[in-house]
Structure P
Amino acid sequence: MGRPLTSQKRGKGHPRYLAPSHHFKTEAHYAPGSRAGKVIDIVDDPARTGVIMRVRWDDGRQDLYLAPEGILVKDPITQGEGGITIGNILQLTNVPEGVPIFNIENRPGDGGRVARASGASAYIIARKGTEVMIRLPSKRVKPFSALCRATIGVSAGGGRPEKPMVKAGVKWYKRRARGQLFPVVRGVAMNPLDHPHGGTQHHAGKPTTVARGTPPGRKVGHIAARRTGRRKR
């Protein structure tokens, strides 16, 4: 009888495989309505790759939003109105083509779901009636409703992946903060009792495609693969 696989231990819901909830300070979604205010603080959020800003509106309310690159404390911020200024939140119908935007709503009113990572930015490239065609950070072009909101600028924290890890311990702590494992050992490098692909050989020695309903002790490899073999040209 073999030992439990990593996927089996992860499925039990042990805290070792869960991201600490106290690291998540806010969802950083847009509040409803139009308002004006200013930035009063730049806050670090361990749960995300970028930083967030604390905004105090003229009515006294405070919200935490994703910060754009170059924003400063005491800078004015407007939501729903205002010009094309870094940090302003506007509907896509009011944003010209070629202006960098981030934290885009997928549907009007959902608070922002797209292009939220550090250094992320998207661009409007065309308009078709009530839809706006946006080129995402992945270079994919996707249509959005013109009533969706977005923040002007580039998400703060760009260049983060350019800094080398230098040593494995740094990466271990970085992964640990997200409830992830490091290092990740290949199944073929394990012993037979540790993994179905384990053994002395450098390959699995058996088909690695398994069905969706495979028992947890065998559910490793290409799970419910749509196709196998080499792709024919």
Structure Q
Amino acid sequence: MAYEALNRLDFPLDRWLNGQFGKHAAFDGLVGFVSGNELISGALLMSVFWWAWYRRPDLAERRRDREHVLATLFAGGLAFFLARVLVFVLPFRSRPRLEPALNFVLPPSWNAALTTDWSSFPCDLAMMGAALAVGLCFVSRRVGLLALLWVLAVSSFPLIYLGLHYPSDVLVGLLIGAALGCLLNQPALRGKIAGPFLEWEARAPAGFYLALFLLSYEFATQFTSVRAMAGTLARAAHRMLGLH
């Protein structure tokens, strides 16, 4: 079994967390609300990037911040794409909700259906969130650390609590995402990544900010529309190829 070692670590924590359902109705409701609210789970974090983009009056400092913003957004997008690739190339791992050995139980009023049958390992949202938060540390250490705490508490924990991901899915995602956020913000790379985009902004600001807004929207909504389109295309391809 590909994930047997991880299961030995994950299953006891999953069983304990699942055993807390119904004991604290207010907490259950809060987790459910936060996990489904894109303003809280995504848009607030992305608003920090717009703050970072405009916060410096000094032109040299502003360019440095903008290089970090662009490199960090690139890292976040790369983390999300890499997670999707890993999901397809690594052995399939059923989500906790669907794992028979866990007998995962949700409150009757909650929708237990999943919108995807993709493997749970690693967690794409944790990878993306960690890359974004760690990248913000290069703009402001205090803001970046707060963003990282936000990703842990608001974006990552509900995924475990609601049985969408195992703790190890999230932990591995966080580590890979943090590494990407750190790597791509190094001076040798961030200038090469940001340079063409800053030239675009100077040459054609209307088109640049249109694209930046759309990109920040996708980050804020955690690429929901992109993932939905990808799932639809994948199912269509399977039908065309006669796969099941």
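All of the numbers you see were taken from the coordinates with simple rules; none came from a lab. The structure presented is a predicted model; accordingly, all values stated were derived computationally and were not measured. Cβ atoms are built from the backbone, for glycine too; each structure is taken alone.
For the set P, Q, ranking by distance in nm of label points 7 Å out along Cα→Cβ at positions 9 and 201 places Q highest. Among candidates P, Q, the computation of helix-only ellipticity at 222 nm (-39500 (n - 2.57) for each DSSP H run of 4 or more, over all residues; to 500) that gave -1500 used structure P. Computing Kirkwood radius over Cα pairs in Å, for residues 137-176 alone across structures P, Q gives 10.7 for structure Q.
With distance in nm of label points 7 Å out along Cα→Cβ at positions 49 and 81 as the yardstick, tell me which of P, Q scores highest.
Details: P: 3.6; Q: 1.4.
Across P, Q, distance in nm of label points 7 Å out along Cα→Cβ at positions 49 and 81 peaks for P.
Hey, Cα extents along the principal axes in Å derived from one of P, Q reads 66, 44, 33; which structure? Value 66, 44, 33 for Cα extents along the principal axes in Å corresponds to P out of P, Q.
Computed over structures P, Q, relative contact order in percent (Cα under 8 Å, 6 or more apart) reaches its largest value in Q.
Sorting P, Q by distance in nm of label points 7 Å out along Cα→Cβ at positions 33 and 169 from high to low puts P first, with the largest value. When FRET efficiency 1/(1 + (r/R0)^6) of positions 73 and 105 (r between Cβ atoms, R0 = 41 Å, to 0.05) is computed across structures P, Q, the figure 0.60 traces back to Q.
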